[in-house]
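What follows is a set of structures to go through.
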Structure I
Amino acid sequence: MSDPTGSGPVIALRGVTRLYPGGVTALSGVDLTVDAGEMVAVTGPSGCGKSTLLHLLAGIDSPTSGTVVVAGNDLAHLRDPSRYRREEVGLVFQFHNLLPQLSAAANVELPMFGTGRSSAERSARASELLAEVDLGGCEHRLPTELSGGERQRVAIARALANEPKILLADEPTGSLDSVSTKRFLDLLGRLNGEGTTVVMVTHDAGVAAQAHREVRMRDGAVVDDTTAQVVAPSPAE
């Protein structure tokens, strides 16, 4: 059983496969553990199973075989997947998935419904998070009034709404410019330093380099799992 509050694995996959109709194998016998407080980058070519892996961790999809345990929850036996996603994980999708008829602030507030926060508390939290992703003053703008990068930053703020212990991100910087990417990575580093476990799918080698571990996938399988090496500074002259 995972321990979401202390050291040890907060994510554990054992023998996980995911097959789709037509004989498509998205995942093939994946074993993976992630300790609480780690930051893990999942990399590999398109179609290798990265996003499928993330969707399993989010409880959006289910394995064909094997077990997926996240924060002590066996995801095959979730009674309320929506509550699990609301209380345990924050999700940043590859495509922002904002509701176009709602303002930026209202989109950020969505995960907070059902948590007991008052309307004023939800509004204040949304404004705080939008400021953190450099969108202060944009609370009332609709997604159609925002650039692609701005929409993705709203999605990042939404993922952080309930201060999740685990953040799952699918190509979170794909539509961000270099300045916004650095700002996001700085925010991610701060959250991780405060104890948030991060699993992110990325094609960007620079983004992957910020993680503690890089898990490389190919053809639905983990082919390499590399822990970042800390390079000692050279002695002073």
Structure II
Amino acid sequence: MTFFQIFRTIFILPFAWISALLCRRKPMEKRYKKLQWWSTFIIKYLGYKLEVEGVENIPLDEPILFVSNHQGTLDPALVIATCPKPMAFISKKKNEKLPVFGSWAITIGVIHFDHDTRGGNVYMLREAARELKAGKRLLIFPEGTRSRGDHMNPFKTGALQPAYLAKATLVPVTLNNAYCIDDKKDKNKNLKITYGKPIRHEEYKQYKYDEMSDIVYKEIEKNIIYHEEQS
């Protein structure tokens, strides 16, 4: 973000924080709708245009693990702004203390975990599988960290394991140009999110974790629009 964008954002953060607190006791549908509103508002407020493709691929009544590439800080907001049904996401423990973002994370039930410890990873797998078995939807960024560009980082081992444990549907998600939000010099205002075809448990159960990771990785990667200077 440019200095001007950061300056403008400071003024609305207190309102977003208060909104998270006020709707915390409301039904999940209402909490999610409010966060959707804020996510959409922030994107437009900062001057970005978000193109959405493949929303019709999202099953409406199934437990889903959305698997997305990770380009920038506001990636969760891009998915939340466009996903029609309530969902939460899986995030690093340190993000729990971020102002406003951390408050909203608590409000929608984000799973925070310490990715540097075995115990933290076991906790994530257990909680994510439990949520999916309950019929909920989760978003995970298997790269574990932002790529800050078009090219994807390798997936972390076991990132898809919660879906296997819960027999949940996998939906690949591709973000394009989302890293521009973090780049003070990049003036590209056109963002894009693409939802791929759902992959149900019956279709992927024959594959091992690493094999399925490669398949999903390629499904996400095929929708990335590479820029000439990065190709």
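Since every read-out is calculated from the coordinates, none of them should be taken as a lab result. The model shown is predicted, which means the values in this text are computed figures rather than measured ones. Cβ atoms are built from the backbone, for glycine too; each structure is taken alone.
Of the structures I, II, report the one carrying the highest value of Kirkwood radius over Cα pairs in Å, for residues 49-88 alone.
Working: I: 10.3; II: 11.4.
With respect to Kirkwood radius over Cα pairs in Å, for residues 49-88 alone, the highest-scoring structure among I, II is II.
Taking helix-only ellipticity at 222 nm (-39500 (n - 2.57) for each DSSP H run of 4 or more, over all residues; to 500) from the coordinates of each of I, II, which one would give -8000?
Working: I: -8000; II: -12500.
Here the read-out was taken from I.
2.1 is what came out when distance in nm of label points 7 Å out along Cα→Cβ at positions 9 and 201 was calculated for one structure; which of I, II is it? Answer by label: I.
Once distance in nm of label points 7 Å out along Cα→Cβ at positions 33 and 73 is calculated for every structure in I, II, which label goes with the largest value?
Working: I: 2.2; II: 3.0.
By distance in nm of label points 7 Å out along Cα→Cβ at positions 33 and 73, the leading structure of I, II is II.
Upon calculation of mean count of other Cβ atoms within 10 Å over residues 41-48 from the atomic coordinates, which of the structures I, II produces 18.9? Derived from the structure labelled I. Which one of I, II has distance in nm of label points 7 Å out along Cα→Cβ at positions 105 and 145, as calculated from the coordinates, equal to 1.2? Going label by label, the one that fits is I. If you line up I, II by Kirkwood radius over Cα pairs in Å, for residues 121-216 alone, the top spot, with the largest value, goes to II.
Given a value of 1.6 for distance in nm of label points 7 Å out along Cα→Cβ at positions 137 and 177, point me to the structure among I, II it was derived from.
I
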